[in-house]
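Scrolling down, you'll hit the structures one after another.
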Structure 1
Amino acid sequence: MSSEMREQAARDVLAVLPDRANDLVRLRILVDGDEPVVTVIGKYNHGKSSLLNELIGRETFAVSDRRETVSLADNVHRGVRWLDAPGLDADVGTADDRHALQAVWLRSDIRLFVHAAKEGELDEKETALFAELNADGARTRRQTFFVLSQADQLADEVELDKVCTAIGKQAPGTELNVVSSMRNRKALEGGKQLLLEKSGIPALRAALHSALERVPQARAHEVALVFDDIREECRALRAGHETTLAALRETQQRQALEFRQGLKAVIEKVSGDIEAMLNALGTDHAAIPDSAQDAYAITAGKVERGHIQIAYSRACIEMDGFLVGHGVDGLPPEQETSSRRMNSVMIAVMGVSVKFRKDLRRMFCEAAGRERMQREFTHYYELSDDRRALAGRIAQTQAAIVAAEQASAALRTLEARA
């Protein structure tokens with residue numbers, strides 16, 4: 001797979017699972033990596049760099065009484081990459097902290113957790129990290145060794161036993177690799193075999209050799225594990241979106257049905273009222289035009305037209321109450337006019353006024369008129385803010401499902417090339 005294809009596949013996964021960024025980095029390291037990686041981690045001035053130098057057998061990592069390792073230092077020796085990470089004292093969010101994260105969680109196959117014997121018990125941060133490393137090891141099969149360093153700086157074996165007992169209570173079941181880099185150096189320089197063995201370095205080196213032989217199997221397990229985890233998260237994410245989409249569509253259909261049925265009932269009710277009113281009327285005075293001399297007089301035509309307008313207004317008020325209850329009030333933005341009082345769905349569908357019986361009969365008493373009101377009010381209902389928002393959520397959920405499908409396909413592509 002080309003680098004461009006792999007990067008695109010990773011982007012497709014991260015588009016829906018942004019929290020998996022480190023996992024994808026780890027996968028790439030596992031798939032592309034050659035030599036196994038041993039990382040030493042611990043607080044500043046706990047002898048990490050000295051330990052690495054003694055394990056490797058040469059002066060490779062800087063040793064100092066002050067805070068020396070402030071970046072990620074590495075060295076390849078005899079087919080193993082050794083990493084010396086910044087101390088656990090690194091402030092969160094700093095470059096030191098990011099280097100430590102990369103060394104401990106992204107690149108390492110084996111972790112050497114270093115704690116100076118002179119410090120006694122583990123502090124809270126050390127205890128938490130060691131527990132995290134063990135939990136990760138149980139899951140990924142990455143191995144962590146507890147290294148109790150600088151054992152020579154304690155007064156005697158009694159003091160050493162006290163420290164070991166205290167740490168054993170903090171981390172039950174943990175095998176402590178007690179070492180002294182200083183004793184190892186002196187033993188090598190003086191050819192003292194017993195001191196060399198007492199330094200603990202040869203024993204730790206032998207344990208590491210055995211652990212390194214298990215790295216290929218652990219890597220294969222971790223690759224499968226991470227792919228399985230991401231695949232399951234993609235599946236669960238898609239399933240969740242599909243459940244959401246089904247619920248949204250059910251809501252959309254239910255609301256539409258309730259609106260159509262409720263609107264039909266309201267239209268039939270007001271139409272029945274108007275038809276009863278019209279049937280009770282006698283002579284159609286409203287149809288007789290007023291003469292000039294009737295301009296300021298109360299005529300039968302004016303009275304009837306006023307009566308018709310009142311009946312019409314009551315019908316509109318009743319229908320408007322139903323519409324407002326379903327979020328249908330103002331016109332959609334694309335239909336609004338400069339006159340705010342005219343930006344009403346009722347006015348858009350029904351007009352401003354009705355004066356004659358024939359208009360009322362056409363609008364309320366004829367099937368075509370009732371069907372028109374049903375159709376046009378339903379049209380504006382679908383353009384209401386609530387319905388548009390619901391349609392938008394449906395579209396977003398559909399897009400999320402597509403993205404989850406793309407992420408799953410991208411993951412399969414990455415897995416096929418792993």
Structure 2
Amino acid sequence: MRGSIRIRRAAPPAVLLVTALLLTALLGGCARGGGNGRTTTLTVGTFGVFGYQQAGLYAAYQRLHPEITIKESVIERNDVYYPQLLTHLAAGSGLADIQAVEVGGIHDVAAARGGLFEDLGHAPGVRRSAWLDWKWAQATAPDGRTIGLGTDIGPVALCYRKDYFRKAGLPTGREAVGRLWAGDWGRYLAAGRAYREHAPPGTVFTDSAAGLFNAVLHGYAERYYDRAGHPHFTDSPALRTSWDLAMRAVRDGLTARLKQFEKPWDQAYANGRFATVACPPWMLGYIKEKSGEAGRGVWDVAAAPRPANWGGSFLTVPRAGRHRAAAIALAVWLTAPEQQAALFAKQASIPSTPASYAMPKVAGAHNPYFGGAPTGRIFAAAARGVPTLVIGPDEQQIGSAFIDVGIPQAEQQGRSPAAAWAAAQREIHNAVDP
């Protein structure tokens with residue numbers, strides 16, 4: 001008890017010295033890891049901002065496991081990170097104990113290089129049912145081995161400017177806005193044409209044709225490949241539907257003719273150039289950063305016309321890593337529902353574990369920047385309806401041909417949709433071997 005006093009006789013100096021030395025040794029041993037004088041340093045390789053450091057999850061794990069030290073190595077862009085990962089895998093060296101893999105590369109890693117990774121599907125503490133079925137399937141190789149545990153996902157919503165909608169005579173409440181286009185992306189374009197009639201001066205309906213293209217396309221299971229794994233980018237119904245909607249948006253003057261993630265796009269947020277943008281959860285932080293305080297309370301979030309998933313990642317454990325058992329334990333802990341909920345609370349990363357959705361950190365989440373929108377509920381509802389996407393080996397190259405070559409030729413250069421489509425097809429044939 002605090003405040004209680006016991007009177008003892010002073011110990012002899014020799015006893016005090018021995019006691020001090022023993023205490024110092026014990027504390028030093030604990031600091032180095034469990035009293036055995038050794039620590040295990042686990043390395044985690046990621047791209048962009050996964051948020052584990054920012055959310056305090058590494059620190060929490062190290063408190064639970066004082067024998068573990070975690071060091072994260074971050075490369076900002078996945079288009080730099082992923083080729084380096086493939087190079088290290090081929091060499092069998094230079095790999096982190098845990099390597100993140102983005103959804104666009106997970107099929108290639110699982111199907112062509114699955115034997116280079118631990119099978120996490122049978123790791124202690126892992127239950128397949130803890131993840132969304134379609135997320136689990138994305139990291140499962142043809143032989144049934146699951147080489148990645150799902151982290152975040154990218155269910156698509158639509159972010160919109162309430163002030164602009166009000167001035168254009170459109171509904172402003174998020175439920176009413178969602179009903180404007182519920183079930184059909186064509187209705188989204190119809191809302192855009194209605195907006196155009198009374199748009200505030202200097203504004204357009206949406207940011208880019210590419211953003212619309214991605215949001216529509218990722219709502220279909222078969223996009224660039226069919227279920228048999230064959231390339232499907234010349235006659236895919238999903239691809240054609242998405243392309244045609246994007247081209248209609250360009251033809252009707254509904255886009256700001258911007259290329260996403262480039263400086264003019266960033267400036268357009270700050271200048272309030274457009275009224276809507278397709279927004280997976282990771283886009284919320286981007287909007288907040290680029291729109292600044294001027295956007296607080298005027299941006300809101302509504303459901304998209306159809307469920308879709310744009311983005312998401314996995315944690316894998318390479319077999320060439322130095323500390324595989326410890327790395328597996330950390331990967332399992334980081335991707336457990338409790339940790340995914342904690343990450344959402346800090347980074348707005350939507351969990352791939354449905355049990356997280358009922359947790360207060362997710363179910364009760366409201367984003368104050370976006371008018372108090374119940375983002376946890378909105379994105380969780382979208383996640384449950386996402387189809388299991390068929391992902392092929394050249395997913396990223398094919399997508400880039402449409403996003404970086406085809407669509408800009410129509411939207412920024414004024415070429416016909418047919419000419420832009422042909423340019424995208426040529427780019428694909430030059431980049432990959434169908």
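For which of the structures 1, 2 does the calculation of helix-only ellipticity at 222 nm (-39500 (n - 2.57) for each DSSP H run of 4 or more, over all residues; to 500) return -13000?
Value -13000 for helix-only ellipticity at 222 nm (-39500 (n - 2.57) for each DSSP H run of 4 or more, over all residues; to 500) corresponds to 2 out of 1, 2.
Can you rank 1, 2 by relative contact order in percent (Cα under 8 Å, 6 or more apart) and just name the one with the largest value? Write down the numbers at each step before the final one.
Working: 1: 17; 2: 22.
With respect to relative contact order in percent (Cα under 8 Å, 6 or more apart), the highest-scoring structure among 1, 2 is 2.
Starting from the value 1.40: which structure in 1, 2 was Rg/Rh (Cα atoms, Kirkwood Rh) calculated from? Write out the running numbers ahead of the final one.
Numbers: 1: 1.40; 2: 1.07.
That value comes from structure 1.
Laboratory data are not the source of any read-out in this text; all were calculated from the coordinates shown. Quick caveat, the model's predicted, so the values are computed rather than measured.
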